[in-house]
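Multiple structures are listed underneath, in structure tokens.
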Structure 1
Amino acid sequence: MPTSRRVSRVASLIQQEVSQMVLHEIKDDRVGAGMVSVTDVDVSGDLQHAKIYVSIYGTDEARAETMAGLKSATGYVRRALGQRIRLRRTPEVIFIEDRGLERGDRMLTLLDQLSEERQSKELEDDIPEAED
């Protein structure tokens, strides 16, 4: 059990540090093309691999540019993590685009449309038809 607690603490630290790097330290212009936030970090049990999930707000072109910029900054991010977080071995970093927020927004939009359709149908059903 202590190892899983350690893994979650390391994942939390990596998320904080990478968020700071994305906001202030990565100088690549492509990373600034879309609004980027680190949504989650998944660290393997042996602390050798870290999947960093990022949410990118913007057009498809901005998303592609931002992911290319993040992939090119992988070496810098790993080196900076090694300096900031004291681990025996610095985890291998992989950036993955997280589309969960986008899917959630789409689902909310669909649910809103359904509720509006139901309300309009109920209003139509409530109106009594005029008898001749």
Structure 2
Amino acid sequence: MTTEKQRDGLSLLDGEGDLTDQCEKCLKHIFAKYCTPSPENLSTRSEGDLLVPPENAYLTDAGLDRWASETNGAPFSEDQKEELQMLDVTDDGHLTYAGFIQLYQLQTENDEAETWKDLIVHGFNRRLEKIA
């Protein structure tokens, strides 16, 4: 059976099982679209530039719902939101960038195809280039 990694020559995980640097850059861009505070370059970036979240950024409940809805078609249930509390969160329980990466690390270890689906929904191609 041919895996996506073999077919496309790319994997989202490195040899040690961590997210690759390029994958993390893509995820950082996705997180930055929904985080608080918003990145300074949100309205001034040129097409193809990747967003970078400000230091100490996090996802508010509204940002988390927008991200989940745009990624999966629906916001997280209360049970799913409660599970996120096991990840890196602020003192107020908001998901941090580190927690967002933890979430994607777990997902990618268990179902790399699901992470590819998310990346594609957010405008990345199979070479992890921003195309939309």
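Could you tell me which structure in 1, 2 was used to calculate distance in nm of label points 7 Å out along Cα→Cβ at positions 84 and 100 as 2.1? Only one of 1, 2 returns 2.1 for distance in nm of label points 7 Å out along Cα→Cβ at positions 84 and 100, namely 1.
Have a look at 1, 2 and say which one yields 2, 10, 16, 17, 13, 9, 7, 5, 4, 4, 4, 3, 2, 2, 1, 1, 0, 0 for P(r) over Cα pairs in 5 Å bins from 0, in percent, as calculated. The value was obtained from structure 1. Taking -18000 as the value of helix-only ellipticity at 222 nm (-39500 (n - 2.57) for each DSSP H run of 4 or more, over all residues; to 500) derived from one of the structures shown (1, 2), identify that structure. Value -18000 for helix-only ellipticity at 222 nm (-39500 (n - 2.57) for each DSSP H run of 4 or more, over all residues; to 500) corresponds to 1 out of 1, 2. Among candidates 1, 2, the computation of mean count of other Cβ atoms within 10 Å over residues 12-19 that gave 13.5 used structure 2.
Each value in this text was obtained by applying a stated rule to the coordinates, not by laboratory testing. Keep in mind that this is a model prediction, so the values were computed, not measured. Cβ atoms are built from the backbone, for glycine too; each structure is taken alone.
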